[in-house]
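Below you'll find a set of structures to go through.
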Structure I
């Protein structure tokens, strides 16, 4: 029974989604609280630029060299986002604009490098759509190990990161070095993105990160409850999306993204219905 389950076509993608949901649903709460919604797309594109440069220099797409190039470029992106943070309400240029500029420049640079690389176009396509259906157990184990380390890092520093994300004014009053802590937050965030994107693609990574947190924020602001609702929403969308995909022979990634959208709409409607009696 267990052996048959392990060899089922849908089981490995489902386990991979569960591992991704476990860390992304939590990080998404920080992203929404900080109002840097598109930071994952930007960092993912920066990591893609690093991988594309590695391929241009002769490295294989799945090689250690490609990975270290991606991490190196992600570290640079984390430094840019940390250094461009300004005090609450004092930014000359909103950080979301900086994030968008980094995304556009990194995308353009990746296309230019890919145009000069024999396999650059294929690498860009893989980054956009991922390879969820073909994920293997060694990749899932590596994913879980990296996420466990990042999760432990955030658990040990949770008070600092939560204060900076949810109560930035209090963090400033406490004298925390916000740019220093932002660098470590974005670096850990970028490492997660670097490992997630090759498996599920940019669109699904964005959905895993933002939509469960957006669903949770419909109902509460209590941090513990936010994390639980976000995780449950991510698990539900992943299971339903993969099930529908295999049942009707549809592309898995787009189906899961659409299920996320439906769940967000249902959460919004449920919140509106719940508020009507109170308003009356």
Structure II
């Protein structure tokens, strides 16, 4: 008798879940949550069974709202708890105090959980960043993200802090092609990145690891300045060099000056990067759009 596939549940179906679905479809039965019923067919086309819920913050109201609505919310929560039981769970929705609290409590019976966080937790820290670097909770973004991390760690999740995620059609090359990219400052600050396929490999390794409640860093092996990678891309795309924008006007994710050293985490998870630098990763992306 064929053994049934293990469940892999995506809390949020974005770029990471899409890449994971391609890697994991043969080995797992895939499920994914969405707030939008309009996205159900799109998610189904990815080989992921859609679960439409109006947010875990709404499910948490089952114990306080009256009557029939409460029963419906409780039934949905019980169904989610049953789905999580014995499953692998990947959490990629934006941090939200109520949603993280309730979703993590429901997922406590999962066999493995990975919460995808951000290297933005290091805030104003500059230079080389590794697993020993202190987080910077003075920034509101870092504090919010750390609050979410703690909730998931408390129920046995491991955390992967990711820098800029690109690949499978998304990334800096598309912003340059669309003409909506501005160089942060003079471009001399350092930035790290990870191809979504390599992040997916790290996630799958962390889910199957016997080591729980770990904090990992992801990032390729060659952090670069903004200017270096932009020069490399515009040369290959035959585009003019973009205008710059003062750092203070840039999104906070573009104001950092960090070199993520993920070597310890990669070694721990026995992950060999398919795209160890931007040259391999963006080279593959450019092939997909430049080849006839």
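Nothing in this text is a laboratory measurement; each read-out follows from the coordinates by a stated rule. Everything numeric in this text was worked out from a predicted model, so none of it was measured. Cβ atoms are built from the backbone, for glycine too; each structure is taken alone.
Numbers for the structure displayed
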read-out	value
Mean count of other Cβ atoms within 10 Å over residues 72-79 - structure with the largest value, from I, II	I
Computed 17 for relative contact order in percent (Cα under 8 Å, 6 or more apart) - originating structure among I, II	II
Test item: helix-only ellipticity at 222 nm (-39500 (n - 2.57) for each DSSP H run of 4 or more, over all residues; to 500) calculated as -11500, pick one of I, II	II
Parent structure of the calculated result 2.1, given that distance in nm of label points 7 Å out along Cα→Cβ at positions 24 and 248 is the read-out and I, II the choices	I
Value 0.65, calculated as FRET efficiency 1/(1 + (r/R0)^6) of positions 16 and 112 (r between Cβ atoms, R0 = 35 Å, to 0.05), assigned to which of I, II	I
